[in-house]
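Each value in this text was obtained by applying a stated rule to the coordinates, not by laboratory testing. Keep in mind that this is a model prediction, so the values were computed, not measured. Cβ atoms are built from the backbone, for glycine too; each structure is taken alone.
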Structure P
Amino acid sequence: MTILEKQKEEDESNYSEIYARLQLEDLASKLREIISLKRQRDDIPTQAELIQYERRFSELNVHIQGKLWQTCKYYATYNALLETKELMLKETSLLNSMSSHLHDALKQCYGHHRGVGDVKAVRA
C-alpha cells in the first residue's frame, strides 16, 4: 500500500469520525429540542386536570366559607359577652352607689332621730 492510499484511508477514517460526531451533536440538539417541547406541552394542564383543579377550588371555597361563618359566630358571641360584662359592671357600680347612699342616709336618719330623742330627753 502506498503512502497516498494510507493517507486516503486515514482521511476517510477521520472524515467518518467527524461525520459521526456531527451526526451525534445534531441528534443531541434535536433531542434537547424535543425534550424542551415535551416540557412545554406538559406545563399546559389537560381538561381532566382543569376539572380537578376547579373541583378542589370549590371544596376549598366551601371550607373557607365555613371557617368565615364560624369566625363571625365567635366574634358575635364575644361581642355579646363583652356587652353583657359592661352592663353588669355598670349595674354593679349602680348598686354599690345605691348601697353606699342608702347606708349614709340611714346613718343620717338614725343620727337625726337619735338627736331628736336626746333633745326630747333634755326637755323633759
Structure Q
Amino acid sequence: MDKPLTLLFNNQKVATLSGFSFETPWAYATAEFDDVSLEAKLERLANFRAFGAELEQKELPEDKEEILWKEKLVELKLSHSDLKLDRDEDFSVEWSDDSVREARSLSYGNKILMWRP
C-alpha cells in the first residue's frame, strides 16, 4: 500500500507525514510541520470547527449565534479568509508512489492530520 510522505500547501512542502492509517473514508498521519505558523492556524481552525458544531446543537437565535461566532473568531485570532484555509483547494499529499493527490476536508490537531484522500 502506498503511504503519504509529505503535506503540500500551494504545491510547497509544509509538513512531513508519518504513522499513516486509513479508516474509510479518512486518512490519518502524524504531521511534523516545517511552518509552525501554519500548524498553529490549522489547530485554531479545528478548534473553531468544533465550536461551530457545539453551537449548532444549542439552536440559538441567529443574532445570538452570530455574536458568538464573531467572538470566537477574535478569541482564536482568525479572519474570515482564514476559514477557507482547511477547505479543499490548497492542500495535497505526496505519496510513496510519487503521486500527488488532493487532500480534502483537512483537519489538524494534536499533531494528527486527518483528510479525505
Structure R
Amino acid sequence: MTDAPPPSDNYQPTTPQPLSPSDERLWATLIHVGGILFYFVPALVGYLVLKDRGPFIRAHTLTALNFQLSMLIYWVAATVLAAITLGILSILYLAIFVVVVVFSIIAAVAANKGETYKYPLTIQFIK
C-alpha cells in the first residue's frame, strides 16, 4: 500500500465558460437542424447543457425546445383526430412534418447569421 494522502474536499464548482460567437452560432444551427431528425431531443439537451454559456445560445435553445414541444403536442392531436376520422385526417402528419422542416431550416439559417428567430405556432412552455 502507498501512503497517498486522502483526496481533499476542496471541490469548487466552476462557472461555465461562455462560448465564442462562432461556437454559439454553430451550436444553435445544429440544434435547429437536429430537431428535424430527432424532434425535441437536441433542443432539450442543448438547453440543459448550453443555457448558461451565453444569451444567444440560450435564446435559440429555448425557442427550439418550445417549438419542438409544441409540435409534439400537435402530433398527438393529429393522432387523435386521425383515429376519430378513421385516417381521413392523417394528412395532418405530413403538414406537421413540413412545418417542422421549413421552420427549422429558417431558424438554422437565422442562427448561422447570428440573428434571433421566433418560431410561429409555438406555445411558450419555458420562459
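Quick notes
- Value 29, 15, 11, calculated as semi-axes √(5λ) of the Cα gyration tensor in Å, assigned to which of P, Q, R: Q
- Structure responsible for 1.5, with distance in nm of label points 7 Å out along Cα→Cβ at positions 12 and 52 calculated and labels P, Q, R on offer: R
- Value -21500, calculated as helix-only ellipticity at 222 nm (-39500 (n - 2.57) for each DSSP H run of 4 or more, over all residues; to 500), assigned to which of P, Q, R: R
- Structure (P, Q, R) behind the derived value 3.8 of distance in nm of label points 7 Å out along Cα→Cβ at positions 4 and 28: P
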